[in-house]
Structure formats: C-alpha cells, structure tokens
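What follows is a group of structures, each given as structure tokens.
Bear in mind these aren't lab numbers, they're just calculated from the coordinates by the rules spelled out. None of the values given here were measured: they were computed from a predicted structure. Cβ atoms are built from the backbone, for glycine too; each structure is taken alone.
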Structure 1
Amino acid sequence: MGLSVRLLKRVKGFSLDVTWEMGNELAVLFGPSGAGKSMTLQCIAGLLTPDAGWVRANGDLFFDPSQNINVPAERRSFGYVFQDRVLFPHMTVKGNIAYGLGGVPRSETERKVKEMIALFHLKGLEEMFPSEISGGQKQRVALARALIRRPDALLLDEPFSALDNTIRVEMRRLLQEVRSEFNIPVVLVTHDVFEAYTMADTVILYSNGKVLRTGPPAQIFPFPTSFSQECPLGM
C-alpha cells in the first residue's frame, strides 16, 4: 500500500511543483502558511485539477492527463477531513456518518454506522446535531464519516488546529487508534512542530510550493524544541 504524487499547479501567481511518495505510514506535510500543503491535498482528492502530474494509490491511477485519466473526486477512494470539519448542521451524528457511504443499501449502512459509532466512541450521541456536541466529538464524527468506506488513504488538513490542547492530545491518541484499525496511508497537514515530530513516520517539508526535504522527524527537526511553531528551519 502507498501513495505517489507528482503535482504541477499554477494559480494566482503561485506555483505548486512537488513530487513525493509514501508507504503505509503517517506522512506529515509541514511548512509555513501558503507553502502549498492544503493545495496538495485538494489535488490528491480531486477537488482541484493539477495542470500536469499524477496521483497513484495502492496501484490505482486516479490522475494522469497524459493518459487522459482524471477520476472525479466522488469516485476517488480517499477519506478527507477539512480543518473546519464541514459537518452538515441539519443532520444528526448518525446522518453525518452515513453520508460518507452514499448509495449503500440501508441495512448495510446501519451496520457500518454502528461500527463507526463504536470505534469512535460516539455511543449515545447518534441522534444529536453538530450544534449539540463538543469540538472533539465533531472531529470524531468527521473522521468516522471520512473512514466509513474504508478508503485507500486518509487526508487530514490541520484537523486539530481549532481544538484546545487537552482535546488535541486526545485526538492524537485517536489517530493512532485509527492507524491501527484501518492500516492505510495517512497524510497530515499541520503547523504544530510537536505534532509533526511525535506523530510522523515521514516529514515532507514544504516551502514556496516545493519540497525542500523528506525524511524521518529526527532528521528534519534535529532540535524540535528550538523551532517556532509556524516557521521552523528559518523559513
């Protein structure tokens, strides 16, 4: 299992030009704001169309204009959690999670939703609406919805940035549980150097739309406590 990308995208004076690959691990995209990290996730997911390149996951090709391949976002097997979670306010917890399945038969939907409710510790909240649950619970719902189809990879765009520190620690633990349960590549965008250092198997360091360096956290952040949260390595 793994994910391989080559992305070229030019938009409004900014140019993204990155190539990287990862195995069945947690890779952190790290770098200053505006470096192209979120754009990379959007291109992988099919929400943005690159000008050139490719997106491959587990042997499947999702994007390659040289072969006239551009699989629509809804047919790409990626789970995606945005920074602001984007839960549907008019749907219950159960409804939000079920939405991730699309046109699956009702009996199967109910079974899968129950599985995710249990896995993400949401029992008792099934009929509540997003406005009635906490930030950490909302994040659990967003993760459950992204993973209910058992995707080929999970894309996380600063999913914990709006949470207080106590809940962030809880969510980091949950993400480790998710990795154990689903056994898929996870790409995490974060500005938190501690989060990157402690959670990543591989760090892909971005700057100005390019990859500066790739390696294990100890190689990228030799003295992590000396770096600022937003802009390490003097970037």
Structure 2
Amino acid sequence: MNKKVFIIPDVHVPYHDKKAWSLCLDVVKDLQPDTVVIIGDFADFYAVSSFDKDPSRRLNLKYEVTCVNDELDKLCQVAGNSQVIFLEGNHEDRLRRYLWKKAPELYGLTSTEELFKIGERGWKFIKYGDFYKRGRVTYVHDLGKSGVYALYGTLDLAGGNVVFGHTHRAGILYRGHHGSQGHFGLNVGWLGDFRKLDYKHRIVAEREWRLGFGLVEETGNLAFAHFFPILGGRCQVFGKEFKL
C-alpha cells in the first residue's frame, strides 16, 4: 500500500498567506497522509532578525510565538493520526543566533522546540543544520543553496532523493545513473504573503516564487515526488479541486 508524506513549505507566520494556508490545511485533512513534514521557516521570527526592521511592524516575539502556536493548533486538528516532523529553518534559528550574540547569559532558557510545544504535541523536532531521513528520501530545510539554481546544487550535494524549502521556488528535478533508479530533488515553494514582503521587490518575488506544497508517495522501495501549485486561487490534488 502506498504511503503519503505531505510537505508543508515555508509559511513565515505571521506574514503568511492566510487563504493559501487554509487551503493547505484542507488538503491535509482530505488526504490524511501518513506523515506531515514541516520543512522549516514555518515561523518568521521577525522580532529577532539581525536585518533592518520596519518600525511599523509589530516587533514583539511573544506575539509571533502566539500566532505560530495558533496555526500549529489548526494543523493538529486536521492531521489526525499523521506523524508530524518539524524541521527548524534558518528563520527559527534566528532565536538561537540572537541569544548567542545579544544575550548569551539567557541561552538555554528557551528554544524553538519549547516555544512551539513540539514535545507536547507528540511531534519530532529536527534542529536547523540537521535532516530527517525516511526511506530513500532526505528532508532538509536547505543545504546552503539559493537562487535559480538551488535545485541543481541541492540535488548534487544530497547525492540522492531530497526534499527542501528555503528558496520559495518550486520544481522537481530528476537525475539518473546507469543501471540504477536515479533520484529526484523537490523544492516545495512557500505559503507566505507577497503583500507583506519587505526584503524583495514584489514583482520579482511573484515571478520567481510559487505558492503551493509538496507530497512524496512511497511505494515499495520507490518514491515519487509531486508539487501542487496554487494557481488562480485553485489547486488540483490528484484530480480533486481545492479553492482559496
């Protein structure tokens, strides 16, 4: 029997596209996958960013953490018996970097894992810089590659089937070897709100980035990659239509 691994891309709560995220939750509820992988950067952690900050934004870490937990609660409600894997992304890692640099005396008092109640939820937590391996597929937030060729570079570095986020781009790349099944790289897009960007021109972002999410089907010793884009407010998942 085929098993399904649903991949939630970078969401960047509280700067997420609320309608797109709601559609994603509808798909999780409908598919009831065996495993849900949150690929990283679910939270934005804008308040502890080392970059220049827009003073008109709500620069409050407690507020951001509350927003993230509210959305994770929604995922709990629809995920059913799915195993959930939470990969920490470079945005969640902002908290560690902030404490190391600005308040090393407070390091160890809290963490992404504790703030988002990962253990309480019964989920598995993967720290940034590490990876989750399931069968023949590696799931990782990033391997240090970005830009238009990130898919090529990440697939080369992984050396096998790999699913990743980070770039907000989407695509599937297949490579083969003589006498073997070959392997794929899957970049799973994002679910952020283009209107809330403050670090990239919206015209460029809308051209290069893609709303959507990914899925890996496992059958025997094989794995098949899928990306489901949200286009014109709609998404087709195995012939079933979901709308914003």
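Structure summary
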read-out	value
Among 1, 2, structure where mean count of other Cβ atoms within 10 Å over residues 86-93 as derived comes to 23.6	2
Comparison of 1, 2 - label where distance in nm of label points 7 Å out along Cα→Cβ at positions 38 and 54 is highest	1
Kirkwood radius over Cα pairs in Å, for residues 110-197 alone from the coordinates reads 13.7; which among 1, 2	1
Distance in nm of label points 7 Å out along Cα→Cβ at positions 22 and 206 - structure with the largest value, from 1, 2	2
Structure responsible for 2.1, with distance in nm of label points 7 Å out along Cα→Cβ at positions 30 and 142 calculated and labels 1, 2 on offer	1
Source structure (of 1, 2) for relative contact order in percent (Cα under 8 Å, 6 or more apart), computed value 29	1
FRET efficiency 1/(1 + (r/R0)^6) of positions 6 and 46 (r between Cβ atoms, R0 = 25 Å, to 0.05) - structure with the largest value, from 1, 2	1
Comparison of 1, 2 - label where distance in nm of label points 7 Å out along Cα→Cβ at positions 70 and 94 is highest	1
Distance in nm of label points 7 Å out along Cα→Cβ at positions 14 and 150 from the coordinates reads 2.5; which among 1, 2	2
